[in-house]
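Peer 1: The structures come next, written out as structure tokens.
Bear in mind these aren't lab numbers, they're just calculated from the coordinates by the rules spelled out. Worth saying up front: this structure is predicted, and the values here are computed from it rather than measured. Cβ atoms are built from the backbone, for glycine too; each structure is taken alone.
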Structure P
Amino acid sequence: MRVRDLLAKKGSTIITIGPDEKMGRAVRLMMEHHIGGLPVEGPAGELAGFLSERNVAHLADLSFEPIREVPVRQAMTHPAPTCATDDTLRDVMARMTNERARHLVAIEGGRIAGVVSVGDLLKERLEELEIETGVLRDWVAAHRAVF
């Protein structure tokens, strides 16, 4: 399976934030949408970075003042971790494991196509395992009936 297939199953809503928006708004968006990160989109729609829960925690640890008014650009990861929509889920899983990344921004034609999270990959893998288990169970049942 490829990233584009996973994104099609997941849905087309992409929640982004601008680099000059405040951290308070970013955290509110993550909480409202139950997501762990936001692609940071520049004025021309380009990917400017990625803001994750880790970035928020890191900023909170370093800051001696309230972080709600800090611009997103001061906390985001730049460049953003990305993958292509043509990448296989196996390759994306390996990369996320090696880089200890929880999110990758999927890019297609130079534009943000979606975000792939560890949770998305885990859900997809569990669905695959359920199908494999069902097939094996049916195979065993069929062979028991023959013998």
Structure Q
Amino acid sequence: MDKYILIPSLDQIDQAAQEFIRRMGSHRIFAFYGGMGAGKTTFIKAVCQRLGVTDTVNSPSFAIVNEYSLPQGKGSIYHFDFYRIKKESEVFDIGYEDYFYSGQLCFIEWPELIEALLPDNTVRLHITTDEDNGRRIEIS
């Protein structure tokens, strides 16, 4: 994947989501790093909408994981928010391996709290805010 995607303003998030989808290739696990309010959930919501998800996409802060159906039986997207995780055993309790190794798309917020459990092939995206309130997504 290329190194970064720029989102100069919120009204350009759909174009950025489309660009991200174009670059996804065969990757399935995406870890989104960024501080509170960086735009992780907003970007994931835009990506899901561009992929054709009609379910309501919101942060799974309390549920830890939300599942969204892709159109035409093309599978699922698992959206995680590990912000409230206090210890790794909680992640084992939800059966994270079943999700991460399912072959379905996984979008993970606050992955730094479970870094040791992320698969080797995880694509890491670091979202930062610039001085004009735009966003930069660095991909590694």
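Peer 1: Give the label, chosen from P, Q, of the structure having the highest value of mean projected area of the Cα convex hull in nm².
Peer 2: Largest one: structure P.
Peer 1: Given a value of 15.9 for mean count of other Cβ atoms within 10 Å over residues 59-66, calculated from one of P, Q, which structure does it belong to?
Peer 2: Derived from Q, not from the others.
Peer 1: Right, something else. Quick one: distance in nm of label points 7 Å out along Cα→Cβ at positions 35 and 99 came out at 1.8 when computed from one of P, Q, so which one is it?
Peer 2: P
Peer 1: When relative contact order in percent (Cα under 8 Å, 6 or more apart) is compared over structures P, Q, which one is greatest?
Peer 2: Q
Peer 1: Now for a separate question. One of P, Q was used to compute helix-only ellipticity at 222 nm (-39500 (n - 2.57) for each DSSP H run of 4 or more, over all residues; to 500), and the result was -15000. Which label is that?
Peer 2: Only one of P, Q returns -15000 for helix-only ellipticity at 222 nm (-39500 (n - 2.57) for each DSSP H run of 4 or more, over all residues; to 500), namely P.
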